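Read-outs: derived from the displayed coordinates by stated rules, not from any lab. Keep in mind it's a predicted model, so treat the numbers as computed, not measured. Cβ atoms are built from the backbone, for glycine too; each structure is taken alone.
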Structure I
Amino acid sequence: MALSGTILAVSAFAELTQALDLGSGRAPQQLSRKMSLGSGTGAGKADRVFSDRRTLAASATEDLDLAGVLTDAFGTAITFARIKGLIVAAAAANTNNVVVGAASSNAWATLLGATHTLTLRPGAFVAVGTGEADATGYAVTAGTGDLLKIANSAGGTSVSYDIHIIGASA
């Protein structure tokens, strides 16, 4: 099974304007990044992908096991050894926040800071890519560093979120 395509693309544009005595000034600012991956397990390559829309009940949490429990679009169990890209998007209709977290022993702890969590308010999203030249990515260690925790921040209502994980089996 081959994998290819643009995996992660992000673009931001803003323009500051100001009236001047004899005209107006503009300061357009833009930042764009794109990560394209071919099929395989080295630098610039990936061979595993998990994508899903999920719902958590009020105050619920779930641990997404990245080593052998998730299944791909064809129902095949996925074992990630390295994560090259991650996107988590909270539904805009949520009332509560979606909290992305990690156990302190896995690679996500470094990314997620001292509390090992990242809060996504309704409609918010996070996209993380390692870059095409990076063969390492975020290491997944079965049994000790393979869980990505997702939580509903409060009671009362459920939350929905979309998740897309791309990585390599070796």
Structure II
Amino acid sequence: MAQLPHPVPDPCQPGQESVWSFPRPSIAQPVRNHLKIIFDGRVLAETSAGIRTIETSHPPTYYFPPTDVDLTCLRESSSTSFCEWKGQARYFDVVSHGKTSRNAAWSYPRPTPDFEAIRDYIAFYPQHMDQCLVDGEIVIPQAGQFYGGWITSTLAGPFKGTPGTERW
């Protein structure tokens, strides 16, 4: 697959931040945005005490405190992955009234020290949910099967995830 040339950051409009100003390696930041997830027509998670992880070229991934997630809808799967900064993740299937979205959520039960803030918090792939919202705005999922970023109008790209952007 051909690699795209190094991207030129899109200009920021008023009220936007550029994903190209995000740090590498990634970091975790508490946020007070109102975050909400709808799955199978019901509220699966809702919080104003989330944490976002940000990294150069990626839209934020939002992590929910487990107390703000309907845990009855999560079934731990056998899938795992490893992040060079956060450590080993475990995955969950999201299940509601017979509807199942496999490996649609994940958490870090033993994150690295720099990511202790997200211990046991739960992140969701927006492409596997009915809707994910930030302050009432419906998010656009980050492209690609591996990425869990949430794109809103407050972000300027371009965003990693489309074919050819793997080495950005």
Which entry (I, II) yields the derived value 26 for relative contact order in percent (Cα under 8 Å, 6 or more apart): II
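Comparing I, II, where is FRET efficiency 1/(1 + (r/R0)^6) of positions 54 and 78 (r between Cβ atoms, R0 = 30 Å, to 0.05) highest? Before the final figure, lay out each step's value.
On the way: I: 1.00; II: 0.55.
That would be structure I.
If you rank structures I, II by Kirkwood radius over Cα pairs in Å, which sits at the top with the largest value?
On the way: I: 17.4; II: 16.3.
Looking at the calculated values, the largest one is I.
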